[in-house]
1. For FRET efficiency 1/(1 + (r/R0)^6) of positions 153 and 457 (r between Cβ atoms, R0 = 41 Å, to 0.05), which of P, Q scores largest?
2. Kindly point out which one of P, Q the value 0.25 was derived from, the read-out being FRET efficiency 1/(1 + (r/R0)^6) of positions 193 and 465 (r between Cβ atoms, R0 = 25 Å, to 0.05).
3. Have a look at P, Q and say which one yields -10000 for helix-only ellipticity at 222 nm (-39500 (n - 2.57) for each DSSP H run of 4 or more, over all residues; to 500), as calculated.
4. One of P, Q was used to calculate FRET efficiency 1/(1 + (r/R0)^6) of positions 121 and 289 (r between Cβ atoms, R0 = 30 Å, to 0.05), giving 0.95; which?
5. Looking at structures P, Q, which one was distance in nm of label points 7 Å out along Cα→Cβ at positions 137 and 377 calculated from, given that it came out as 2.1?
6. Quick check: 24.8 is what I get for mean count of other Cβ atoms within 10 Å over residues 281-288, calculated from one of P, Q. Which structure matches?
7. One of P, Q was used to compute Rg and Dmax of the Cα atoms in Å, and the answer was 24.6, 75. Which one was it?
Structure P
Amino acid sequence: MTITTKITARYVVGFHEGQHVLLENACVVYSGSTIDYVGYEYPGLADEETHLGNALLMPGLIDLDALTDIDHLILDSWAGPEQAAGHQWSEDYFLNHRTDVFTASERQDIREYALIQLILHGITTYMPIASEVHSEWAESYDELVGMAETSRRFGLRGYLGPAYRSGVNVVPADGGRTVMFDVERGREGFAGALRFLEYAAGLDDPLVNGVLLPCRIETLDLDLLKDTAAASAEHGTLVRLHSLQGLVERELIMQWYGVPPLELIDQAGLLNERLLIPHATYIDRNPAVYGEDRGDLHRLASSGASIIHCPLTSMRYGSTLDSFNDYKAAGVNISLGTDSFPPDLIRGIDAGVQLAKILAGRNDAGDLAGYVDAATLGGARALGRNDLGRLQPGAQADMVAFALDDIRDGVHDDPLRTLTLNGSARQAILSVVAGRTIMADGLIEGVDLDYWRTRGQELFDKMRDGYTQRDTLKRSADELFPPVYARLER
């Protein structure tokens, strides 16, 4: 028997005539995995009703660069060049000492911890990202199968696949920066990625979708890029490729191939509607490149590729899109990602809006509606899913609610401005995916949050200690990651 559920809230972000609209004191009704009604007075009867009170009910957030790892930004987002050199692999480590910091079981714990964080922050659809720094090489087929099973148990909607690469960013003895390759390991990883596509298809579970997730463009040899493009075309599979995200990447690609990264992507056969590009900050118009538009925006837009803007993480590493409004005006589809901890798209949206104002020198350049669209409709468009990212009859019953009743939220004018300016995704009180409630009142059924708080810290401490063996100078973790202030001993 299919249960009909009605959820009411003071504010509901509905969808009308192709765009989000705001309804006050309204409801969403769904049965099974599909939305039946969005509006004010539901004419039928519901089997179950939930009244959220002073809350904002909106489409579930889509995070296409979602951290499924232990936080490392807390360690490496503030370092100068000398410190940062210790955050990469040394040449000696690559050649002689590669090892997994975590056991297979610990890796699964890390995945579970991270998925719990996504749920608690209102993410309903995700595409994972994890660091390979503390792995012996990259992600394995078995590791992603385990994460897929955890994701299914929680009820998240995932677009998954093992990350693969044929090279690693390395700091040589002279302190520079290069990439060292093990092409055979790249082929093995790619084979595992193709095997995962078959596994995901065999599940026949709409919440597990296989995709191809190669690592950073400079860590892939040209044959692997081309084979990824061919597999994407053969299977109709999405590809996410971290690229256009840094000057070192650009310099290496220019040195090796004589063309900038965007041209290489095109030459490899990847620049099409199936491609998702996290960051995409370093194109010709970026002040650190040419500082003027020489056609890259048009090329991105006309290809149908999507970018994954990660404003909070980019800001913390000292960069951002230049600018969100210009990418949008050019017709580039913009989706959002978190990329690091916290997986908080509300804070990310706020960071992006404020950065846009600074870049333009105008307060009205902060396109809040555009950013909310990117976190919902833009993500759905990148995935080729017109049934996600909107609360509309016939769409998937994916939704999240944020409480707005705490005095610390301040006064109300527009609920989205109140939430983004004064709040965060930690105010999530309800999360529904395909009609299943996966979080209510900030709790996940069967999950002991106190246990995972302790377990997460244990795993982080082990990861932190692992940096020493990779550092060219073999500095201790305390030397690599000194505290903000010197700590006095007892």
Structure Q
Amino acid sequence: MYERSSAAELAESLKSELNRYSVGGKLPSSRALVEHYRVSPVTVSRALALLAAEGLVVTRPGAGVFRARPRSAEPASGDTSWQEVTLSGEGAGDVVPRSVDASGVLVSLAAPPSGVIELNSGYLHPSLQPERAMAAALARAGRRPGAWSRPPVEGLPELRDWFAREIGGAVSAADVLVTAGGQSALTTALRALAPPGAPILVESPTYPGLLAIARASGCRPVPVPVDVEGVRPELLAAAFEATGARVFVCQPLFQNPTGSVLATARRAEVVRIARAAGAFVVEDDYARNLAHEDAGPLPATLAADDADGVVVHVRSLTKATSPSLRVGALAARGPVLDRLRAIQVVDSFFVSRPLQEAALELVGAPAWPRHLRAVAAELRHRRDVLAGALRRELPALTLPQPPSGGYQLWLRLADGADEAAFVASALRAGVAVAPGRPYFGAEPPGPYVRLSFAGVAGAGELTEAAQRLRSGLGPHA
């Protein structure tokens, strides 16, 4: 049984027995609970933490756990209807309304109901995460001298140096800022590079979180189509000329959601086009550590070959480790670095030093390359299992050449199919998939869905998911 479900069950058992104790009464010791319920000390600790979070018990270090005084009745709810008028009128004079639509992001963050196979996740399943290595790294980090002191606002020098080596080329530690993950880095980059109302060129389709950042910042995302070789340079040049944009955001490696890799012949052309337009290229290199076993040598980052400071590079450790290891980096050269630093300091001061120390311990440990090799092999296996199962069970779906990196398949539905109905029917069949509509900044060219193979417990669930989809949708869906 998973530890967290054991803790929840123990918490429910303890909750049902709380009436045996008077207010302020002491509960049995952790050792006694371990022996009585035959669970681990970790399970007891987590169960008591759950009860404390609900305000049912109070923990007093050195004394024990006591039944808490009942909370007073909740105050009567007020009338918040006035907020609807205030918030709706807030952006009336804005060039672009600064609305926040997080629905495309929440699809990959929300946990599906029990029994549903999760093909909409944006993260590795716990079985693929380096949990032991991360726990050991966190323990070592906590013992480092000064681990809980304030870090430099730019980040720990050793971690910045590691990121610089990973990015490659002439990028140095002085060009790097440590960030609280990739999403935070993208937000900082767009705030630094584009004022409210400005157009921002984005790939089409693209990561919904990027579109949400742009719109929440009051910017206008302008889609530039991609094909199997990445963004099309001639359309990118035309978009710069038509809009006067000064920012283009792209994922040159294993693009989300298509999995495409920017072709060698296009790489220098994209940077040249942006330079001619006086624009920046924000390179979101989110999946470099998610290359599959058969990917072959990876192309260098765009930043590595950029001498003029055109490229602002975004990197994160989160995708290859855990959703909770929110450590990433921004790399830039020239005056823009000062602006990026200023915005990050205003927004968050700095990234937690213990988390930076833990990240540094993790990537410097022998377990790190072993973990990346294991993920590469498993993602390749899962990709092939899911692609094969879909071809057998749902032959009407258009399945492109499977990507050699990342964690998703991008599928076009049959002409005339209803994307929303497909997603709803899939969920009724016990499979959660991501709709394709949120990945487009403008009208999509057809119905799509994204299926992730990283968030399930094993390859067997992928075969089961395809069978459930066939039973719920039929082979001609």
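None of the figures in this text is laboratory data; all of them are computed from the coordinates on show. As the structure is a prediction and not an experimental result, all values here were calculated from the model. Cβ atoms are built from the backbone, for glycine too; each structure is taken alone.
1. On the way: P: 0.95; Q: 0.55.
Answer by largest value of FRET efficiency 1/(1 + (r/R0)^6) of positions 153 and 457 (r between Cβ atoms, R0 = 41 Å, to 0.05): P.
2. Working: P: 0.25; Q: 0.05.
That value comes from structure P.
3. Details: P: -10000; Q: -12500.
It traces back to P.
4. On the way: P: 0.35; Q: 0.95.
Going through each structure in turn, the value belongs to Q.
5. Details: P: 4.4; Q: 2.1.
The read-out comes from structure Q.
6. Details: P: 18.4; Q: 24.8.
Structure of origin is Q.
7. Working: P: 22.3, 73; Q: 24.6, 75.
Computed on structure Q.
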